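Multiple structures follow.
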Structure 1
Amino acid sequence: MMRFIRRLLIGRPLHNHEMSHEKIPKWQALATFSSDALSSVAYGPEQIMLTLAIPGLLAYGYLGPVAIAILILLAVVTVSYVQVARANPGGGGSYSVAIHNLGEFPALTAAAALFADYTLTVAVSVSAGTAAIISAFPELIPYEVHIDLVVLFFVLMLVNLRGVRDSSKIFVYPTYAFILGIFALVGFGFYNALIGNVPVIPPESLAKQQLDWSLFFVLLRAFANGCSSMTGIEAISNGVPMFKEPQIKNAAHTTYYMSGMLGVMFIGISFLIIHFHILPEENVTALSVVAENILGRGFMYYYIQFTTMLVLYLAANTAYNGLPPLLSILAKDGYMPRYLGSRGERLNFSNGIILLSVFAALLIVIFQGDTEHLISLYAIGVFLSFTIAQSGMVVHWVKEKGAWWHSRAILNGFGAVVTGIVVLIIAITKFFYGAWMVLVFIPIMIKIFKAIRSHYNDMAEQLSLSNGRFEEILALPRATNLVVVPIASPTRVVAETLRYARSLSENVIALHITTNEEEGKKTEEKWASWNPGVELVTVYSPYRLVIQPVLDFISELEIHKCNYDYITVIIPEFETKKWWHLLLHNQTGWILRTLLILKENVVVTTIPYHLRK
């Protein structure tokens, strides 16, 4: 039954030779990798407006210049990340660039920043998607976090566990429906603004306070919040191996398509916010107000809201296609648990998908699905990884010295300087709004990465058979073994266990822990009448403990085991026919096995006896 449900939800296992069929063309890759970046127009321009509307609307007139500055930065980062994709066709983005060109610390910094960014991408996208639908249906407000978690685990995680090809097929149509809707909205909006009776840009949207240090700080914070629209730009460079051949060319073209559409939609929505002089409204998004002003509360309005909700939910899919492959590369390099580097039944990195879902769920619960608070944590990780990637590319071009390397190095150097400045702006302006959490998280993750790598290095050193160790071990005399079998009373299970024990060694002890002296004597009498040829040792436990006396007995044997190289403890167990029968029995054997395996030179095994009724 469980297998049937698993196949129904996730699909049949895929053979290794089917890996080539999991590659996706450009039109699918655009939806798969770009949903995060494209969907950010639903909240990026709004975040600029929210910041500039706070100081008495006297800074509202700077919304246009801030939006244009972000558009220029988008162009710089896009061209730079095309270079990253070309230089690292194996994927890994900023981490791969840094590990090959800058060293361990910058690479781990980039990896930690991307981990924070992708986890926040999922949390922000899901929360923003719910906010979009709540704008249209306010009665859903009390269920906001519940909706977030249902979408996260029962839509995004399950669909991604089905594999890249299946997820891209499911997500491609909502993404293109959203793009069509936003382009239509921007087109109608521009047309109405040009032919309408009101000014294209009303005077109240041009209000500007004289620039001073306090206003300059507000503008920098608005710029930092608006930069959240650029999250996801790096996703394609992380997922180059998922493209069909020619992979590098297709990845580069898809990056340009994505950034071009993002730029048009971002500047278009920003213009419409200025045109309608939209101000903050509680539980209503700016995009919802724009759509209502242009389209009214008709079919197209609900189309925009519904497709926005879908694409914001699906924007999290960018993280699902970016972080698990990155974790797999980190796992292969020894900086993350090795099971994150293995592909699952559907040829995807299923363990990474589950890990990402759990961390995103924690963020949603902690921040109660508040998009504005989550966005305050956003962007610093993105631009930190941008900066490291561009710096690494400068070193790459200097080392390679290929065609046009001077121009490429200058381009990436300029990108590193610009994004580095943005990192400082975000860190300063958003520090007390939550950026400090990311700045603390990144060093903690770096320490975790290095601790994992240190563990694997220590393990490799201890398990190595180099320098003739293998021959030394084989040359040792045959090992001696003392076998201990804990028993409750003479039964068929015990008989089978003793038979197995005597196949391992002639030195076998049966250990009986009794909490009642009379019962202990009865067991000894049964043992003597049975006469299995194995010594029975009875230990009286006046405090009615069972497990601790066994552990103490084994510890005494470890101290006084004399000529024995190993002590083997064989635990007889019976397996019930039905799962609920387990609830009727204690788990002493399982607990004992768990505790004994922590002892050195003590081998623990179990003899299962399967009950038929």
Structure 2
Amino acid sequence: MLNGRKIISLCTTRLNDIDNVRYIIKLNDEIKKLDASLFIYNVNTDLYWSDENIRAESAVFGLIDFDITDVVILMYERIKNETISDQIIRKAQSHNVPVIMVDGKREGCINICFNYKKGFEEVVRHVIEHHHVKKPHFLGGFKNNVFSDERMEVFKQVIEENGIKFTEDMVSYGNFWAKPARDAIEVLLAKGNIPDAIICANDIMAINVSAVLFDHGYKVPDDIIVTGFDGIDEINLSIPRMTSSYCGAASVVPSMLNALTDIFERNITTGEYYVEPVLVINNSCGCDILNEDIRNGILRSFNDRFYRYQDDNMVLNAVAESMQSCNDIVDCACKLFTGTIRDTTCVINKDCIECNKNYFAGNSKMEFSDEMFVFFDSNLKTFKQRLFKRKEIIPNVDELIKKGNPLIFNVISYMNVPLGYICFHFTDYDIVDFCKIPQIVNTIGSGLGGFVNLEYQHYLTARIEKMYKYDSLTGLYNRISFNNEFERRKREFADEKIPITVMLVDLDGLKYINDNFGHGAGDNAIRTVAKALMDSVPDDAICVRFGGDEMLAVIIGDCDPDMIKDEINQRLDRYNVKEGKTYLISASMGIYQTDSTQNTDFEFLVKETDEDMYAEKLAKHRNRSE
């Protein structure tokens, strides 16, 4: 529970499918009566049965917090993937959280199943017994698929009960999809053994079968009857409208409520509930049934979603492009404040905002860190980018669940790597809001992913530039970059008379340090002197390492070189006292002052300054000798 409300976590895919949307809206309306909130964990693409197709989006199921979840609803046939389903079930059972499995069966779960066998039998009997078909053909899904095989057995049983002998050539396979179904019917027609009815294992195949028959000059249903199975919306838009059997998710809701009541009131956590499909009679079998009201309503819905999709898509494409070229993470988030994106919160992995690493290289973990980062919230009044504990789900979660609307979670990914998650918490919603979820998720994924990628590229560019411009040991300019910068500065004051001070700093006793304490100690001594120089000269001074232990600073403008020299010596003295090494670090310095109207050739400046520095070094040597 969360703040006194039961939490029901629903795992599904393709929430944008119209039948799935109807199911969610209907289910949420009923769940509110149970004083419960619906958390939906959604993947926008099919996962399919094979583990090779598991993509970053599936990390959304790892967001389920079983410490607050009271029931898990698993839309098994939509998820399809056994590995993911098993992981969800195991985690739920390890936390003693009941699991309701929809359209599948698992031991230890409450299983809600469609009576597909009975539903398909009604379709076959309608074709055979009502329309008296004598030469039927069955178009199955995948060969050896459990649903396809069951429907073939029903087909075989019904036709044989009606005196029609079953033969193997009565069966083709269309893999439950458009092109394979078209190919299968092309082969069937090429053989010349034309059936008087083609009974398909799902609607998508049936609609495509009709199209192929039409292309070959056959009329449906006058020449050949065609039927489907599933009851998707498209059957009412096809020509002719397709006879089928409705097995949609929305029909599960009554059984779902019975199962939830049994869990909450009677502590029943296993059992089976069956949903009966509903025969949908349309024109493709020859029945003169008019469903113009249904057809027109669905057509209006398709029309609305299509044109709003086009409009939203143009806006969202522009948003994704602009996000990628932003200067910082705040600006990137602000691009999402559009009328198309509302009631939305985005939480991303903390590493996404650290540009000094390649987030996508070797990042194959399909999971999220405990500490996240609030990237975006459509509520501008409360939005603030900040670090965030994933355990808190989203900011203001308490306030949102009190409103009674579902929280819908999707993974934000880029290059098949999870960036974070997005939560939709629609206040007032319609079907179109759900249907544009994939667009918004893809927009934020590509926009944010592109931004993160480019930030790292900028970081690499800066590093390469630094490597090119600066000496790696001291951080001072190298000779080439110093010359470029010095010449640029000289061009700026070409017509002016400006003081120029040159300071040459030479480390004392480098050979002694190297020979007695190693080259690592020698490098440290050079680095220490360079730091003392940079910290003592004005910020706009140009400092260069032009020899092994020789460093030079050019100060343009007024300065007190003796004060700078004293500051360098003091810094080195403080370092020696603090570090307490067995050798002392000191430097000899030369100073040369001129102005911009005089000779400012680099070699000349070094020569003049070197004479002063050498005089000081010689004086130090004489003092030590005495």
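By the measure relative contact order in percent (Cα under 8 Å, 6 or more apart), tell me the structure among 1, 2 with the highest figure.
Biggest value here belongs to 1.
Here Rg and Dmax of the Cα atoms in Å, for residues 314-425 alone was calculated and came to 17.7, 52; which of the structures 1, 2 was it taken from?
1
Which structure, out of 1, 2, was P(r) over Cα pairs in 20 Å bins from 0, in percent derived from, given a value of 17, 39, 24, 15, 4, 0?
That value comes from structure 1.
Thinking of 1, 2, which structure, once helix-only ellipticity at 222 nm (-39500 (n - 2.57) for each DSSP H run of 4 or more, over all residues; to 500) is computed, gives back -21000?
1
Can you rank 1, 2 by distance in nm of label points 7 Å out along Cα→Cβ at positions 114 and 322 and just name the one with the largest value?
Answer by largest value of distance in nm of label points 7 Å out along Cα→Cβ at positions 114 and 322: 2.
Rule-based calculations on the coordinates, nothing more; no lab input. If you're wondering where the values come from, they're calculated on a predicted model, not measured in any experiment. Cβ atoms are built from the backbone, for glycine too; each structure is taken alone.
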